[in-house]
Each structure stands twice: as structure tokens, then as C-alpha cells.
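Colleague: Several structures are given next for inspection.
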Structure 1
Amino acid sequence: MSMAKKTFLGSLMKAEYLLKDTVVQPEQLESTRHKEIMRRMVELNRAGMNVDLLHLTTLPDLESLGGMSYLSELLSYADLEKFDGTEKLILELWKEREKRNILTVAAMNDWEIAKVIGELDKINQMKMEDHTSLQQALSNIYEAPWEDQLHLKSVTTGIKKLDEVTGGFQSGEVTIVGARPSMGKTDVMLHFAKMSGWAGFLPLVFSLEMPERLITSRLIASTGGFNRAKMRDPKRMLNESQKNKWSDVIGDLNETHMQIFDGSGQTIAEMRAKTRKLMSQFPHKKPILFIDYLTLIHSGQFYGGNSHLQVTEISKSLKTIAKDFDCPVICLAQLNRSVESRANKRPMMSDIRESGSVEQDADVILFLYREAYYDKDAEDHSLEIIVSKNRNGPVGTIAVKYNEHTGAIEERKEQSLTSI
């Protein structure tokens, strides 16, 4: 084993251009002596001097590095053909050591599982296999003129006017959808999710409150235009034409490739792991994450019951996920009761304020409001989507049609953005 390390260091001495190319850091070598030798090489290289045997022998602490004889021995192991292999091996061994260190520290300090996963995740992201020959790259793109493009820059929200205003859901951006209970948050989320799926994205739905059964039944109801109440007993309650439509609805929903995770106490680290796993299963689709909802996400730390700090940590982590996976993240947020005490119950920015730094961290903030929920005699059954923060465009309100019996959302023909 030590042979690989000697080959590695010897090769650096022999062909110093490798010093600039290697991804291995001195700290990642195991023995103190090897760490020191590599550090000296890096220093010489930075100072613009040659990293050869001659320059290394002029080091003041040559003896502690094993003297002239050890350095010559290293040089004799140089093998440029084997360099890549040894480099990979050194990184693998380093990952193993790091993993053991993390587990030891975690056991001593009784870390939460989420933190352990997060730390292990970091080591795993050290990327070695990022090389593609142009031949490979060209064969990957060979069929492009005849293939549907899956990688759109932004995902459609399925509501034209909202797309125009926000530019759709952008990769690397976090959208918060805030509302009071019963405003249609989950229906709006499922509308966004299936629309993005049909547009070729991979919708991952993290439902921390509603079980998968309910989500599936809601998707069928809104897609087929079935009254939700009938979903309790489709055999008895659906009429013939609805039953004939059933398999088409299921066929259509199948095409979304939606993935549902309905564990109640999911943490950010778990969501990351699940996202990474699905990205490897669907390499040609870009993921889009939907989380229902913000304050149900389990935080990695206990902040002594300080929910403000907890939500801040979580909203920062959502932004990190969006950036790291270069995908859009849409997270629902339950707004507090203060809304109910106002004459005008349309939500506004201050209703989200005590939720840590959510307001700063989000790129887009949408609020939902239905007049008909508060005023039972209201003629208007529309759902207002209030664009309250929009990094890339104007703010204002967009009204869509909302069928509270089926959960379906449709846009109105004549669409305009009314200013808030």
C-alpha cells in the first residue's frame, strides 16, 4: 500500500506539472512525513521553483523528511502511467479514514443521525470521475436533433401568466408558497408538480403531512375532474363515463414520473440523499423538489425549542439544496393566525417574518388567497396567487380558476397581473 503513496509522491517529483493537476491535498495523505513532503513541494511550486530532487535537498529540515536517501527512493518509484490509479486510491483511503473519524466523533458527541449523514455526504461529494472524452460527449449528443429536449432552463408552473411574471421555476432558486389552512396549498403544489413532470422534469414530492394514498387520490381527482368525495368509494360513486376515463387519467399521471416521499419527520439530509439517489436513477431528467411544508421539516439540531433559529437553518439549507443540485425547490409554508384578525385577510410579507430568514432566503414568495373561503356568499370562486417577492420581475396578483370539489386549477383566458 505504501508503494502507491511512494509512486504518487515520486511522480510529482518527476513531473511537477502533476502538482497543479492533482486533486489530492497534502492533508489527505496518511503519514505525517508524506504530508510534509507534499507541502514543501506545493510551496516550492508556488514560489516558482522547480520541484526536483535538487531543490528538495536544499530544504533546511531535510533530515526530518527522511533525508536525501528517502527522497531518492521516492523518485525511483515514479511511474507516470500509474499516477491516476494511485491518486484515486489515495482519495479512496482518505475517504475511508474520514468516514471512521466522523463516526468516532459522532459517537463521542452523540450526534443526531441527520448530522452524521450530512458530514458523510460532504466526503462523498469529492468528485473523481468527472472526465469525459469528446468522443463520448459527441455520442451522447448524437441523437439530439431527433430527441425531445428534457433539460429546459426553467420549469413551467402550468400557469402562463405566472410563468411570464416569474420566468417559471428556475434552477437554483427557492420558491415559498405561503397560505392559511384550506386555501388550496397542497392542490397548487400538486398542480405545479404534475405540470413540471409533463414538461419532462422529475418531480420529487416530500409530503410531511399527507400520506401518499391521499396525494395519489387528489392527483386522480384533479386530473380527471372527479369530485374528491367520490374517491372514497370509486366503485359505488363514479358514474360510467367517469369509470371509462379512469385508466386514461392514470396513464397521464404515470407520464409525470412523480416520486412521493411521505415520511413525517424527514430531515434536509435525508431529502438530499433521496434526491441524489433518484438523480442517478433518472440521469436524463432534472429534479424539481416540492416540500409540504416548511415547519414540518426536522432540523438537524435542537435549538432549545427556538423555532425561529430552526426555520432559519432549514430555509438556508433549502437554498443550498437548490444550488448544489442545480434544481428548483418549492416549499409550502403555513402562515400564522394573525392573518385571520385583519379585515383584509390577504397574506402579506409580515405574515412570514417570524419564520427566521425565509423572506431573505427565498427567491420567489407566492401567497394564496380565496375570498370564497371567508365569504360563503361570494360569487367569485377564484384563487389569487399573490406574487409578493420576485427576484426576476414584477410583483402583483394573478387569479386562477380553482375547483374546490376536484382540486383542479385552470388559468383564466383573459389574464393580467394586477398590482398589489
Structure 2
Amino acid sequence: MSKRVIILIIDSLGVGSMDDVEDYHPQDIGANTFYHILEVASPNIPNFKRLGINKILNYPAIQTADYLASYGVLNLMHQGADSFEGHNEIMGSKPKKAYLAPFVENMETVKHALEEAGYKIAIPNKELPYLLVNDLVIVADNIETDYGQIYNVSAPLDYISFEEVLRIGNCVRQHVKVNRVIALGGENITPEQLQQSVEKRSDGLVGVNSPKSNVYKQGYQVRHLGYGISPDNQLPTIAKKAELDVSLIGKMQDVIYCKGARKFPGVDTKQVMENILQEMNHVENGVIAATVQETDLAGHAQDVTRYANRIELVDGFLTEIVDSMTKEDLLIVSADHGNDPTIGHSQHTREKTFLLAYHKEWKPVAIGERQTLSDIAATAADYLKLEAPENGISFLTNVGSVIGEG
């Protein structure tokens, strides 16, 4: 009999600061994204209430009586609060300790490696140090994120194939230990436009101002290359190798690599939720994994009203998702970190995430506090009777006698 696991990640919807914030992230002390959005904006979330979100939040204005889902809390095993690392942890990767460094500290090493690989390399401006590869591709800091975490490999795709950009990106990846290297490109932009979009940030980072360059506007392609991450050890690739269906929707397909998966890019929340329902009509046996990204964007904008509106939109679609589930479906809803728009800054907040696991034949129980987001992948693999991913412990043994039956 066919089985499906539907994983819905609501990007940045944390439920309280991690225990280590006082030592490592004091700016996040008191963060609680979901609770504070309820407190300030009072979104209408009947389906979250019905599933049992208040067994986790303990928000006074929500009456908790009967609830449908097993519930718990997940800790972040990765450092900081990062969507890419969070998603890869969710899919079963054990986070590796990366290091922080501006690109200038690794520039000579990367320059030598690219030249050894046969590329022409220049440093056009000593005042704005970056590498120009074959007069087209810029290797530099990502100036849209936290200091020293990410290097970008940016390209004009009318002049070079994305496959070649990815080869350059992989060469960079092999010679640096930062959290991420992002290979990206867009159409209808010139090499000159890219170079004219290079800026120096106030903290000294140098890189392409991607929105200013218009790289996102037409024909945008991207691949995130993480440090120490192997797709072979993650749930989607394990499922695909077992000849199950795999669908990656929204930001999930941006940050998780799985050869042969059906992929549905998109940022719009309505589109993401509609894609889930569409794939529930298509996938007979396997994994449907989706990410709602607009919540995180609202967090960065410190826009509580917008954040609440996106949660309401997701909640509205949960009615149809639950109604469309068969007796062999497992729905897991969670997040990847926090982004509390009320905390006083616009960056991710290091928060635990909620865990709701719904199965039509399970008696809902308390799953407890788990040590890693990877328990999601471990549980999904266990439910589908697959090889275990690299990281995580299944919680199936916590949730009743029907586990593994059928």
C-alpha cells in the first residue's frame, strides 16, 4: 500500500529562543516569533488551533481542548539561525562547523584554484577586491546576509551557461570552508551591469548588490552549495533511490538538491500551497516537501501584519490539505528557525521550532523536546521504511500503536 509524507516548513516561524542565546546570541533573548505575532496581530488560525499549536505556545487567548496532531519542539543543531542550514538539517544532514571569513581572506586561494582549473582570473579593482572569471563571472562576498557566511558566484546567463557557472561554484566550494557558496545568474543583464553593481558594505564586505544588478528579474537560476552537505544522505535522495516520488516546492527546491525530483519554484504563498495540493493529486508513494518563504521575508521587513497575514493564508489551505489526506498519509508541519519581527532587529532569531505531526489514525500525543530538526527526516524515512538519513532520531515510537501498519 502506498504511503506519503507531506512536510510543510513555514520559514522562520520559531516558538522561543534556544537555551544558548544568552551566551551566543544575546540579541535574541526573549524572541518568540509565533507567540509575539499572536500577541500583536491576532491572526485567525483555526486549523493550527485544531491541530494543537497551543500545546506548544501556551498562548492565554487560545483555548486548547481537543487537538488532532502529536506535538513537540525541535532544537537547532546548526549554529546561528540559517534557512539553508536549517533546511538541510531538516532533511537529515548533520551540521558541520563552518567558519566565518570575508572573501578577501580566501581570494588568493580561490584565484589559484580557478586558474589551475583553466579559467582566466582578474582582480579589476584593488579598492573593491573581487575575482572576475573569464571576464564574465564575479566571485565575491554575499552582501545581503550576515558577515562572512556566504560567497556568491554571480553570472550573466546570456553570456555563459548556468552549468558552467555551477562548475565555477563547485571549484570555489572545494577550496573554502564558509557555510555556503551560492552559484547564481540571470538573463537580460550584461557583464558590465554586474561589475557596476559591486559595492562595499560598511563592515568591509565586497560583493554584487544582486537586486540592483537585476539578476533576479529574468531567467534567474540558483544553486546553494553547502559546507559538508551530501544529498546522498538526505531524505529526498534516499527516497528517490528507492524509486519513490519526490516533490520539492517553493524555497525547498532552492536549497535542497535531489536529482530526479519534481521541482516547483516559487515565493508566493498561495502558489506554494496550491502546488502542495496539486502534488497530493500526483504523488502516490513518496515525499512532498514544501517551504513557505514569505513569512521569513515579512520577518526581515519587521512587518508583523504581513507575517500574520501569511500565517492566516497557510492556515486556510490546511483545511483542504487535511481533507485530502488518506489514511496512509503523514503530515509534518514545522519551521527552520525564528525571525521575530518584534525583537528589535531584522535578522533571523535563534529559536526552537514547533513540531506538529498529523495522521488520521494516530492518537495525538506529546512528542517532547527533540535535539535536532533532523528528527523530521528520520521519522519520514522510518514511516516510509527507507534507509535512515545521516542525522536524526525517529519519533514514530512516541506516537501510538498504528505506527508502521498498513
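What follows draws every value from the coordinates through simple rules; no lab data is involved. As the structure is a prediction and not an experimental result, all values here were calculated from the model. Cβ atoms are built from the backbone, for glycine too; each structure is taken alone.
Colleague: Here Kirkwood radius over Cα pairs in Å, for residues 160-207 alone has been calculated and equals 12.6, so which of 1, 2 was it run on?
Modeller: It was calculated from structure 2.
Colleague: Can you tell which of 1, 2 yields 0.45 when FRET efficiency 1/(1 + (r/R0)^6) of positions 8 and 192 (r between Cβ atoms, R0 = 41 Å, to 0.05) is derived from it?
Modeller: Considering all the candidates, the number was obtained from 2.
Colleague: On to the next question. helix-only ellipticity at 222 nm (-39500 (n - 2.57) for each DSSP H run of 4 or more, over all residues; to 500) was computed and gave -8500; which structure, 1, 2, did it come from?
Modeller: 2
Colleague: Also, I was wondering about something else. Given a value of 18 for percent of Cα pairs over 39 Å apart, calculated from one of 1, 2, which structure does it belong to?
Modeller: Of the options listed, only 2 reproduces it.
Colleague: OK, next. Between 1, 2, which one scores greatest on FRET efficiency 1/(1 + (r/R0)^6) of positions 64 and 288 (r between Cβ atoms, R0 = 25 Å, to 0.05)?
Modeller: Greatest value across 1, 2: structure 2.
Colleague: With Cα extents along the principal axes in Å, for residues 72-199 alone coming out at 72, 51, 20, pick the structure among 1, 2 it was computed from.
Modeller: 1
Colleague: Using relative contact order in percent (Cα under 8 Å, 6 or more apart) for the comparison, can you identify which of 1, 2 gives the largest number?
Modeller: Evaluating relative contact order in percent (Cα under 8 Å, 6 or more apart) on every structure, the highest lands on 2.
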